[in-house]
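Participant: Please find the structures below.
Read-outs: derived from the displayed coordinates by stated rules, not from any lab. As the structure is a computational prediction, the values presented were derived from the model and not from experiment. Cβ atoms are built from the backbone, for glycine too; each structure is taken alone.
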Structure 1
Amino acid sequence: MARQLIAGNWKMNGLSSQLSFFDDLVNAVGDSPAELLICPPATLIERCSRAADGSGIAIGAQDCHVSASGAHTGDLSVAMLADAGARFVILGHSERRADHGETSAEVKAKAEAVLAGGLTSIICVGETLEQREQGNAETVVTEQLLASLPENAGDRCEIAYEPVWAIGTGRTASSADIVAMHGALKAALPAGVSARILYGGSVKPQNAEEILGLDNVDGALVGGASLNPVDFAGIIKNTRC
């Protein structure tokens, strides 16, 4: 059984005045069998890395540019993120696919850059409510996965299943739906790829025990609840041993 990964995606939230988060989280959690990750905005990666030093909490980024360098104003390369202390990079989040028009081909190219840079990618996939209601959820999501996954991903690529209709809405997929989708994603992984499948979509302390105990759920990608160390600790404490 894979060690579960509990990752916090702070999105466009967080200031340096909030870096006591790490001490507060360690005090609230104590020892945990889970692998822990926080992905703050790029402005805080280096400071979060220093604040988390010695805690066992890894730091990641929320996106990257496919190129190693160049005339790309406002973008950050994998090498820059690694230099700031990032070990993971979230890619293809539905908010970037929708707000920035990112395609699966672009996500794949970024994931290949992450691999080349020695970091681990967390590739997000998920369906809209319309796609689910039409009965196309598993087809849409597995096709997204295969089109976004880099060649030779091995064990340096994780997958986050986030039903688009559940992100930030307070709604979650049913346990049966989560088990079915995670099983489909596991079955679709190419030979030699040992990615963990995380669930994301309004994960909170109240539903974490049920979700993290489901078959093929290898952790969680947490949004809003990861901003509060007490709430995030409440999720972590439900990690499967």
Structure 2
Amino acid sequence: MRRKLAAGNWKMNGTQASLSELTTLAAHHPSAACDILICPPATLITPASQTAGPIAIGAQDCHTADKGAHTGDISASMLKDAGASAVILGHSERREDHGESEDLVRAKARSVMEAGLLAIVCVGESLAERDAQNTLDIIGGQLAGSIPDGATGHNLVVAYEPIWAIGTGKVPTLDQIGEVHDFIRARLERRFGQGVGRSVRLLYGGSVKPGNAADIFAVSNVDGALVGGASLTAADFSPIVRALEAAS
């Protein structure tokens, strides 16, 4: 059985004062029936890891190299040393705002895996690509290009985040979510074998809220969620975690 995962991406939000939300969230879920992961800004990783209790802490990006002359960058080993256990990679905002290619995302994922951390690789199509009925071609290309060899259910999570649904309030139909998640599962099984392919957790991300979480978690091959804005407060994120626990 794949253990469900509720992951929160705080993006460029949060200060020391925000750590109280983690304390509250941990108090609500002292022994959750699913894994809970929060990825705050890099400035908060260490204090978050010291105060989050049973909640795992992750990062939002890393460099491909382990160390070196890369001013302003942070390596996967540094993130691990700071208290992170996972790293989000290839988020559409990184791909678009920073021009990250499939090759770069794959190199970062390899670095994360070599550091002993969990790589959460994001894939997703634009609205134009969805309207042109190219969704599965786009997702297939991103999976092939962004995931390194050697992936397992222990070091890889794949998050499907349709770009047009992130922060917009728009959500694909349940059938659309199921189609993509079933496709991702089949591609992983074909590439890595049935055992590994079935062990990798698949998350859905894009305007997940307490009101729609239960329906999304009932969809085939949805093992949890990667949540943006709704993960910033315990009041919003806790109901999503409870919905996932109920589906576990």
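Participant: Distance in nm of label points 7 Å out along Cα→Cβ at positions 10 and 114 was computed and gave 1.8; which structure, 1, 2, did it come from? Present the calculation step by step, with values, prior to reporting the outcome.
Facilitator: Values: 1: 1.8; 2: 2.9.
This value belongs to structure 1.
Participant: Which structure, out of 1, 2, was distance in nm of label points 7 Å out along Cα→Cβ at positions 138 and 226 calculated from, if the result is 2.8?
Facilitator: The read-out was computed on structure 1.
Participant: Given a value of 19.8 for mean count of other Cβ atoms within 10 Å over residues 82-89, calculated from one of 1, 2, which structure does it belong to? Write out the running numbers ahead of the final one.
Facilitator: Details: 1: 19.8; 2: 23.0.
Considering all the candidates, the number was obtained from 1.
Participant: For distance in nm of label points 7 Å out along Cα→Cβ at positions 34 and 74, find whichever of 1, 2 sits highest and give me its label.
Facilitator: On the way: 1: 3.3; 2: 2.5.
Ranking 1, 2 on distance in nm of label points 7 Å out along Cα→Cβ at positions 34 and 74, first place is 1.
Participant: Work out the source of 23.2 here, i.e. which of 1, 2 gives that when mean count of other Cβ atoms within 10 Å over residues 90-97 is computed. Write out the running numbers ahead of the final one.
Facilitator: Numbers: 1: 23.2; 2: 19.2.
The read-out comes from structure 1.
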